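The following blocks contain the structures, represented as structure tokens.
We did not get these values from a lab; they are worked out from the coordinates using the rules stated. Keep in mind that what you see is a predicted model, and the values were worked out from it rather than measured. Cβ atoms are built from the backbone, for glycine too; each structure is taken alone.
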Structure P
């Protein structure tokens, strides 16, 4: 299951040399993840309205080349396996010349808001994902 988002690097995300600050790549991951889930019909608002939140469990990013002010980046987001108690999104960020700038992953847990306890992936989410993830 894949989705590609386009993100334009804004001036405030860069240093004086026009290079993107490393912390913004994690924001790009999050923006792309939100767009992907919305695209496939399971926006975060749906999950939260059903009493499930998805806090970050782990984040990893390998920085390969810098992104620069004004570039339109392609953020490729992939889900490679069905979630259980956690869901892992993998990312590649490319510049307009298709040069790989960064790659990484984010793992989120599923937590029942009312009990504050980890739970398995909600069925409504796995039913949607089963249609798209190649097992």
Structure Q
């Protein structure tokens, strides 16, 4: 369910896959991989660094640098075997369970597609977005 306070409607992954499979290089595809990041109630510091401050996430404020995202997408297209990249990022106030991002990668073989997905999502999360968690102590 999408939070009504979200500023963007989530995309249709089915439509994305139709678009990807209609791409001129689609006959070279051996794999399409989709990532759907969502807001979780466990704080990032607890999940990533094991630092439990006794709080839960109620939501987050999410913004991104669109120009930087385009740079990272271009870098992903330059990776071996990758021919299709699609990214959607939400924005604004998001609540637990809301979609943060969708990413679709299409490429020739599984190792190339997995590597590209890890690269792209990692770069977006580390270089392109700002996530401010709204937390409550238990």
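Couple of notes before you dig in:
- Structure (P, Q) behind the derived value -9000 of helix-only ellipticity at 222 nm (-39500 (n - 2.57) for each DSSP H run of 4 or more, over all residues; to 500): Q
- Mean count of other Cβ atoms within 10 Å over residues 84-91 from the coordinates reads 20.2; which among P, Q: Q
- Origin of the value 30, where relative contact order in percent (Cα under 8 Å, 6 or more apart) was derived from one of P, Q: P
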